[in-house]
Every structure is written in C-alpha cells, then in structure tokens.
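In what follows, structures are represented as structure tokens.
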Structure I
Amino acid sequence: MANGFDPRATASPHTAGTLGRESVAYDAGLRSYMLSVYNYMASGVLLTGVVALLFARSGAAETILLGPGILKYVIMFSPLAFVMVLSFGINRLSTGTAQLLFWAFSVVMGLSMASIFLVYTGTSIALTFFATSAAFLSLSLYGYTTKRDLSGFGTFLIMGVVGLIVAMLLNLWFQSPVMNLAISAIGVLIFAGLTAYDTQRIKSLYAYVAGTDMIGKTVIMGALSLYLDFVNMFTFLLSFMGDRR
C-alpha cells in the first residue's frame with residue numbers, strides 16, 4: 001500500500017523525463033562546483049608549502065622571523081588582514097580580484113609558516129602533513145555524504161575557536177606546557193569538526209548560487225574555509241607529532 005503522495009506516480013513521461021534531466025544537470029553542476037572548491041583549496045595549500053620551504057631555506061626566514069624588528073609581525077598578521085578583506089568585502093569584490101587575493105593570501109601564509117621548518121624536522125613535518133591530509137579527506141567526505149544536519153554544531157564550533165584564541169593569548173603570558181598541550185588537543189578536535197561542518201555548508205550553498213555570478217566568489221570563500229581548517233588542524237597536530245630540531 002502506498003504511503004503519502006509520490007509525484008512520480010502521477011507525472012507524465014514527459015514531466016518525469018524533464019525532472020530527471022534537471023536532476024542530472026544539478027548533480028553534475030554540484031560535482032563541478034565542489035571540485036573547483038577542492039582544487040583551489042589544494043592549490044593554495046601547495047603554494048603555501050612551497051613558499052614556506054623556499055623562504056626557510058633562503059636563510060632570510062631565520063633572520064626575520066626569529067630576530068628582532070617589526071617585519072616579522074607584519075608577516076605574522078598579514079594573513080589575518082587578507083582573511084578580513086575577503087570575508088567582509090567579498091560582495092564588493094569581483095571574482096578575479098577575489099581569486100588574486102586568495103593566491104596572495106596563500107603566499108603570505110607561506111612566509112608566516114616558514115618558521116615551522118626552523119623549529120621541526122622535515123620528516124616530522126611530512127608525516128604530520130600526510131596524517132592531516134588523511135584526516136581531512138575522511139572528515140570532508142563525511143560532511144559531503146552524511147544526511148545528518150551539521151548546522152547545529154556550527155555555533156558551538158565557532159564559539160570553540162573564540163575560546164581557543166583566548167586560551168592561546170593567555171598562554172603567551174603563562175607559558176604553561178600543559179596548557180599548550182591542552183590547546184593543541186582541543187584545536188585538532190575543533191578544526192576536525194569544522195572540516196565536516198564547512199564541507200556540508202559549502203555544498204548546501206550551491207543551491208543558492210548555481211547559475212548566478214556569485215558562484216565564482218562562493219568557490220573562493222569555500223576554498224578559503226577549508227584551507228583554514230586544514231592548516232589549523234595541521235599546525236595543532238604538529239605540536240603532538242613534530243620532533244623539534
């Protein structure tokens with residue numbers, strides 16, 4: 001016995017065929033959209049890694065990042081400025097400008113992250129990177145495929161990020177190794193959760209931007225969100241897995 005109303009039962013063959021073609025077109029568009037997000041995100045991470053490695057090997061990184069002077073603070077806080085401009089100004093930016101800012105952000109982030117090559121061994125950085133990549137792929141796949149609504153976790157996770165920042169600022173004063181370990185553990189968990197949450201959120205946005213001029217900028221912002229999730233998870237995980245020089 002049939003339960004409820006099934007539109008397929010009363011639709012004409014012509015209507016059913018049209019709906020089927022629209023569904024196929026939507027799925028193909030969604031796959032292309034998500035692939036663009038992942039391509040931008042992965043390319044940004046790769047660019048950051050290359051810049052960080054070259055800057056660290058140049059010798060300039062040790063002089064600038066570990067020495068006195070205001071330039072190291074400019075490098076440290078420049079990525080935040082790019083994130084602020086993209087986040088709050090995306091509606092006023094063209095797609096091309098947003099793309100350019102994303103690549104510039106990736107380069108500046110690479111300069112900032114060059115310090116990890118001065119602190120940790122190359123082997124431990126590589127192992128942590130692969131571990132983070134495996135975790136990121138699994139979590140993002142879960143966020144993409146799950147039928148469970150993860151939006152309820154969004155506010156909780158964002159509040160967790162704010163608390164994490166406050167704890168990190170406090171630990172600059174206390175310099176507690178135990179607190180630093182706790183911050184790293186909580187940081188990994190928070191950004192693991194954000195990876196799944198952001199993936200589902202980015203996927204759901206496609207229904208609103210498909211066929212509009214906002215889709216290109218939405219791709220950039222989605223890539224930026226996943227990039228930040230990956231890099232933060234990597235950084236906190238490196239505190240556990242990294243072997244210091």
Structure II
Amino acid sequence: MPSTSPYAILEEKLAYTFRDASLCESALTHKSWMNETLETERTDNERLEFLGDAVLSLVTSDMLMKRFPEHPEGELSKARAAVVNEAGLARVAEMLLLGQWIFLGKGEEQAGGRQKRSLLANTFEALVGAVYLDGGFAAAFQVIERLLSPVIADVPSAASKDYKSRLQELAQAKLQTAPTYTVLSEQGPDHAKTFEIAILIGDKEYGRAFGRSKKEAQQNAAERALAVMAVE
C-alpha cells in the first residue's frame with residue numbers, strides 16, 4: 001500500500017517508511033526554523049543528531065570489522081573516520097537530496113544552509129537517529145548498510161587521504177613556507193560542535209572549511225587549499 005507520508009519521496013530514497021512521521025519531521029528541523037517560528041509541538045534535530053552519530057559509529061564499526069578482519073584497531077579507527085566524517089556524510093545527504101527537505105529559518109536559508117556540508121551531515125545523522133527510534137536497531141542497520149556500503153568499498157583510498165601532509169609538502173616545495181591553521185569560529189552544543197578553520201600560507205588565505213572537530217576542519221580546509229594551489 002502506498003505511503004501517505006508527506007516524506008514519501010525521501011522514504012523511498014531511504015528504503016524505509018516511518019511509522020511515526022513526526023520523528024522524520026523532527027530530524028529534518030534545524031534549530032533556526034524553531035527559533036523563528038516558535039513552534040511548540042515539534043523539536044529540533046539536535047538530540048536525534050546526537051543519537052544518530054552513535055548509531056552510525058556502531059554500524060560503521062561493525063561493517064568495517066567484517067570487511068577488514070585482519071586490520072588492527074588503529075587502522076579501523078582511521079577507516080571509520082574516513083567514512084563518517086563531515087564530507088562523507090554530506091555526500092550521502094546530497095545523494096538523498098536531503099537539502100530540499102530541511103526546515104530552515106530565513107537567515108540560515110539566505111546563508112546557503114541547504115548546501116552547507118556541516119548542516120547536511122548533521123541532518124543525515126539526525127535522520128539515522130529517527131530511523132533507530134522508529135524502527136529499532138535492525139532498521140537503522142539496514143538503512144546505513146545500504147547507503148554507506150559504496151563508501152566503505154572505497155575506504156582504502158579514502159583513509160589514505162592525508163590532505164594536511166600533502167599540503168605541507170607542497171607549500172614547502174613551492175613557497176618555502178609552512179601552512180598555518182586558524183580557528184575562525186566554534187558553533188553548536190558541546191556534544192556536536194562545528195569548527196571553522198582557515199589556512200594561511202604566507203599572507204594569503206588558501207582555504208577555509210568546517211568540521212566536527214578541529215582536526216577534521218583542518219583536513220577539509222587543506223583539501224580546498226590543495227585545489228587552489230593546483231591551479232596557481
């Protein structure tokens with residue numbers, strides 16, 4: 001029987017139908033929308049994001065251990081970080097066209113929130129948390145496994161991408177100086193902070209990016225800086 005949910009198209013992409021559509025709705029609700037509408041019968045997605053982050057970590061760990069039975073803990077940790085980092089989760093969110101479903105405040109909308117990798121990644125985590133609450137661990141496992149299997153298939157190459165080291169070597173070779181990393185901002189609650197970091201080489205800024213940790217933001221910014229240097 002066809003779903004009557006207003007999120008039927010999104011559910012089709014997830015291959016999961018919510019029994020409680022309000023969970024899906026909350027997962028898609030950014031705090032900026034709540035602040036502007038003063039909605040009282042809905043919650044924003046931060047708590048679901050917190051839960052989804054934990055579920056994603058567990059399922060991804062299970063998938064990696066099965067795929068790489070001989071890998072030690074350190075290599076598995078690096079591989080997991082390569083799969084569930086901001087950039088990776090944002091790509092999955094983009095594949096789901098998740099940006100068009102998010103409830104955003106006008107300010108965040110005008111600031112390009114629907115294209116922000118940090119916001120897309122956080123919303124995907126919240127959606128995973130909502131699936132877990134709605135259908136249990138088995139349902140969440142199936143959704144994550146289907147969506148992340150292609151990403152995990154590329155883990156050996158993804159895990160080896162140390163953009164900071166590559167940028168360090170290139171900057172020394174081309175400009176005879178090392179990059180410096182500056183924290184521009186910290187946003188969000190303690191359990192889900194987002195950092196923005198800029199890279200300077202000499203007096204010129206070569207890139208800035210967001211991440212869920214300073215290390216992740218540095219890697220994302222270094223990736224962008226490498227792209228800039230490649231066309232100079």
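Assign the value 1.00, calculated as FRET efficiency 1/(1 + (r/R0)^6) of positions 36 and 212 (r between Cβ atoms, R0 = 30 Å, to 0.05), to the correct structure from I, II.
I
Starting from the value 30: which structure in I, II was relative contact order in percent (Cα under 8 Å, 6 or more apart) calculated from? Before the final figure, lay out each step's value.
Working: I: 30; II: 19.
So the calculation was done on I.
Quick check: 2.1 is what I get for distance in nm of label points 7 Å out along Cα→Cβ at positions 44 and 204, calculated from one of I, II. Which structure matches? Before the final figure, lay out each step's value.
Working: I: 2.1; II: 3.8.
Only structure I yields this read-out.
Using helix-only ellipticity at 222 nm (-39500 (n - 2.57) for each DSSP H run of 4 or more, over all residues; to 500) as the calculated read-out, with -29000 as its value, let me know the right label among I, II.
Values: I: -29000; II: -18500.
Value -29000 for helix-only ellipticity at 222 nm (-39500 (n - 2.57) for each DSSP H run of 4 or more, over all residues; to 500) corresponds to I out of I, II.
If we compute FRET efficiency 1/(1 + (r/R0)^6) of positions 100 and 140 (r between Cβ atoms, R0 = 25 Å, to 0.05) for structures I, II, which one ends up with the highest value? Write out the running numbers ahead of the final one.
Details: I: 0.45; II: 0.65.
Sorting by FRET efficiency 1/(1 + (r/R0)^6) of positions 100 and 140 (r between Cβ atoms, R0 = 25 Å, to 0.05) in descending order puts II first.
Upon calculation of mean projected area of the Cα convex hull in nm² from the atomic coordinates, which of the structures I, II produces 14.3?
Working: I: 17.2; II: 14.3.
Clearly, the read-out refers to II.
Identify the structure, out of I, II, from whose coordinates mean count of other Cβ atoms within 10 Å over residues 28-35 was calculated to give 13.9.
Values: I: 13.9; II: 19.6.
Working through the options, I get structure I.
Every number here is computed from the coordinates shown, using simple stated rules; none is lab data. The structure displayed is predicted, hence computed values, not measured ones. Cβ atoms are built from the backbone, for glycine too; each structure is taken alone.
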